[in-house]
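Quick note: the coordinates plus some simple rules give every number you see, no bench work behind them. Keep in mind the model is a prediction, meaning the values are calculated, not measured. Cβ atoms are built from the backbone, for glycine too; each structure is taken alone.
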Structure P
Amino acid sequence: MKKFGFIGAGKMASAIVHGILASKSAAPEEIVCTCGDDDTGKILSGKTGICLSASLEDVVGQAETLVLACKPQQLAQLGAAGEEAKCPVLISILAGTTIARLREKFPNVGKIVRVMPNMPAQISQGISAYAPEAELSKEENAVVDSVLSAMGEYLKVSEAQLDAITAVSGSGPGYVFEFAAAMISGAKKLGFSDEEAKKLVYKTMLGSAMLLNASNLSAEELRIAVSSPGGTTLAALEVFEKSGFRHMVESALFAAKNRSIELSKL
């Protein structure tokens, strides 16, 4: 038997595997993965030393914990393999795929845990939310912790909250990257080279995020602290306010949440 079996070997699966190995929750020979018609499994196995199997049935049959990390549309391709799975815990990071739908595909597994990670999980700096199908035992919680802590920090929520989680932290890195891209574009129009603009923006965003995380002040209080009356920061923030910036961000979050709900019904 293997401690962990990964169905899918892409970026998120890779991040989890690297985290599990770094924490020594499992040795390479205790992890097996399989993938679709690509070379992700071969690459992951080559980099980490974990086992690679071409057989989905083989992975399902020998894993104590299954981690479902394929694309949501590939779920239909599992066929009878899903019914053969009888592991105590199945952890799914498939976006928009409900526990009820997972239970249809994996009727004989023990507990199903649905997880919404985010992109910084690739460097173990993510924030994930998880919703268990039912209350987890101490042993089951330990298994879930070994997977989630590999990606960064996490919190427990109800499944009904996962669409909102998707809108805030799941899609959130995309908003941050868009804002960074806009700042870089503006910096270049102010006369900086591409390299200079990137360095200025990246370090400003990283330092600000680290300060926000370390400070006892709220984001609102820090924003006030940096905004001197009649100063440059306030001049820029007034443009944001006149443009309805906060309302626009709130509307974007609701659009993302609504789309997550729509995708779960497909």
Structure Q
Amino acid sequence: MSLAPTFMRALTAVVVCGALFSSALAADPKPDAVIKNKSIEAHIFLDDKIKADAALAADCLAEGKKWLDKNAREAAASRKEDPQFFKDGGWNFERKYAIRSVVADRYVSILRNDYMDTHGAHPNSDVNTILWDKAESKRISIRPFFTETADGGPTMKAMVKAVIASLKIEKKKRDTSETATDEWFKSVEPSLVKIGAVTLAPSTEAGKSSGLTFHYPPYAVGPYAEGEYVAFVPWETLKPYLTAEGTRIFGGARQKGDADEAQ
């Protein structure tokens, strides 16, 4: 009996599997900055939309490289102090920059997600945000959209109230209402620098923002096991406090599915 058909089928399977494996490798994103040595392996990734804007890409990459260098120095110092702690390999760090929204073809909201494994009980993660003004080619805050943003002022108090209300709804959805307490929310303060990392939420109305989303890493407003939280504040809640520019850029409703995508 001829073995040719069997052999050809096996050969075809090997070729197909090889092609799929090669394709999977090709699909892996290439880091935009890397540090790799005995103490640490760390990467920076910029999404394609960021890389399409030279000024924004340069800004993010410069920040990311400083973060890599800082962690590389700390890893080297830790390894020198306790080499045995690195017997299974070095620390692992990763930072990803991704555009969340572009509003009025000017204001770009960016999510900055960090992953950190220093051989502790478990890896840690963090989230922060950047608001980029394309017209000025610089980072800004949400301050220009509001008539006042003083610590403890009416705008910030209204934001905090809305953020906590949103977090309570999210905790109820996750069946974690037992941690919807003042103790867990005490870090959400009526101050631009303490209320949480903020982005302009995308809208059903083109070029507009449907409100603000506040991003909280594990441990910020709940136990580590609950993971990251995102609180949404619709622009209508903040309407009494908007400047002319704020009135111009806000409108519409939150896009369907945005709550899932933002997590």
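Kindly point out which one of P, Q the value 83, 51, 43 was derived from, the read-out being Cα extents along the principal axes in Å. Value 83, 51, 43 for Cα extents along the principal axes in Å corresponds to Q out of P, Q.
Check the numbers for mean count of other Cβ atoms within 10 Å over residues 64-71 across P, Q and tell me which is largest. Greatest value across P, Q: structure P. Looking at distance in nm of label points 7 Å out along Cα→Cβ at positions 128 and 152 for structures P, Q, the greatest value goes to Q.
Source structure of the calculated read-out (mean count of other Cβ atoms within 10 Å over residues 168-175, 14.0) within P, Q: Q. A value of -15000 was computed for helix-only ellipticity at 222 nm (-39500 (n - 2.57) for each DSSP H run of 4 or more, over all residues; to 500); which of P, Q is the source structure? The read-out comes from structure P. Taking distance in nm of label points 7 Å out along Cα→Cβ at positions 40 and 248 as the criterion, the top-ranked structure out of P, Q is Q, with the highest value.
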